[in-house]
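Here, each number is a calculation from the coordinates, and none is a lab measurement. Keep in mind it's a predicted model, so treat the numbers as computed, not measured.
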Structure I
């Protein structure tokens, strides 16, 4: 019998994963569920290592990687994450898998199949985890410098509600409705802004979670947003991004 540990800070997500494991894998027993870096670190000090770990990447008190850092050795790890698929599109490694929340049964079965058939090498997995870790812990842009009249000012990313592309230029919008041009493209912003905080909804807009006031269904499988500050034009989530946008909101 394979012994597994689930480390997940959302109670509903933890219970769902435990039930799914019991449903699809009779050979795997979840011996405990943990909810933080602190409880995980303490549990591993007091108990023998399991055969498999399901590890949430971002916990309330730190990163799941922080738990692995305290272990001299560790078993195979299947990561769970709420990052949208765009942000993790390059994170598929042989012998190392992830589950995108909300976790689907077919995705869990796929990950467990990989676990069963892949020979485990701690050296290889540790190397891959370090690469994985560096991608999730990368530094994102914290502020933007803008020209205000005859002088320059700075705006912290936390004070920006969205970015808009119009007539070949990009402007940032603050909560009070003021906007300032910046010398970036939407494509560049997508790379330098934290994907947990900002989402590109279409070719024109990159929005922060705090900017989204209302969400409505729109024709052709799209979504209509009301932003803060409001825009006179309709702000629509592109059809090909609507599904990922919903997942992003549910992180």
Structure II
């Protein structure tokens, strides 16, 4: 028996967070991503024109936040809230949403949300929704970052290292730095396996490492410190 696809909508203003959700959804054969919206207004337009069964809804968004947007819908689809902040959980659960996902969202945690959704809607059980194998050719080799209201394409393999700047990150590509508003922990989950976290403030591309000691890693002329709690991980990886 062939089961109907679940039509999904992502409402997320952070490109990397949206890409990660898109990647998770693509691993499930019965999930169909209809659209990605960066704000509640465009999401409202999609809901009026498309049949949506499930919304992955960011709470912190410009113009209208996710909670207010959810409350404004008369007959909302199922909702899974996504956010980087734990303190919204109580209010979101009062809306009887399916789940509340804390960023960065792992595939294991995403799977639990799918279990809740399918159980609630009495549809196919989750074991048949286990992630399908994604070939290496299907993996994205690039992503876009928002720099001064411009979306800039960055190839993963060209990134030398990434530096945390509090609520921003500096992404170093061929000795040029791109600064975008993003937490390094959110970015870390979206990177290919050849990236390595070596410090709470640094992630490096292993393919660009030219030398290393127990104290630091060299990428060209740049010396990047290895955090004490990361030394064992770095030694094992290199």
Structure III
């Protein structure tokens, strides 16, 4: 394992499961001081303990990323504990329901936008000043393939993820001369706990795998490795990009 994140202080939202957890673990192995922000306190303590037991430096801060004050506190605690902020993986989000747009009620629409888009806005709002004060760094926002293409029955989620990519590009231009890079991941089908739950139905599994040009789901570690690269000094000329890591899905 490389040490390309050595001594960097990195925030990971949604870092208690799936892609966020895999990245938090990898970042710690690569030498970063990792701060996990997530709502599930029990799981947050568990993941932090796992990282610490492996020799990593880690802090868990209970955080609901849809609440601005809690995101501000996450960044404040990070800087107070480690003295700086070098990067962030804004990964928290997700969708838990589907339906045609005419079936979506106002509460579901707003909760989906808050969870997947407003949360990234709050994160950027407070992370960027801290990163600028630390001399610059990198931010990665986790979007989705439905942030660049349409998909039926997920209008709210798709709208939010399209928004993440637009937000990423605009903010990257705002802060480029301040030494902060901002990129988005266009993540496709990944073997997360949610996918394993969904793919327990063989018909659903075959449907989604049939859409994949390479015929398989990606691994959480695939996302973690690429995110680590984007947050490292090896990627200093990459900013404002929406980068597909989707097994070729959006190449069609």
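helix-only ellipticity at 222 nm (-39500 (n - 2.57) for each DSSP H run of 4 or more, over all residues; to 500) was computed and gave -7000; which structure, I, II, III, did it come from? Could the numbers behind the result be given before it?
Numbers: I: -9000; II: -7000; III: -14000.
Of the options listed, only II reproduces it.
Using mean projected area of the Cα convex hull in nm², for residues 30-157 alone, single out the structure from I, II, III with the greatest value. Walk me through the numbers on the way to the answer.
On the way: I: 10.2; II: 9.8; III: 8.9.
Largest calculated value belongs to I.
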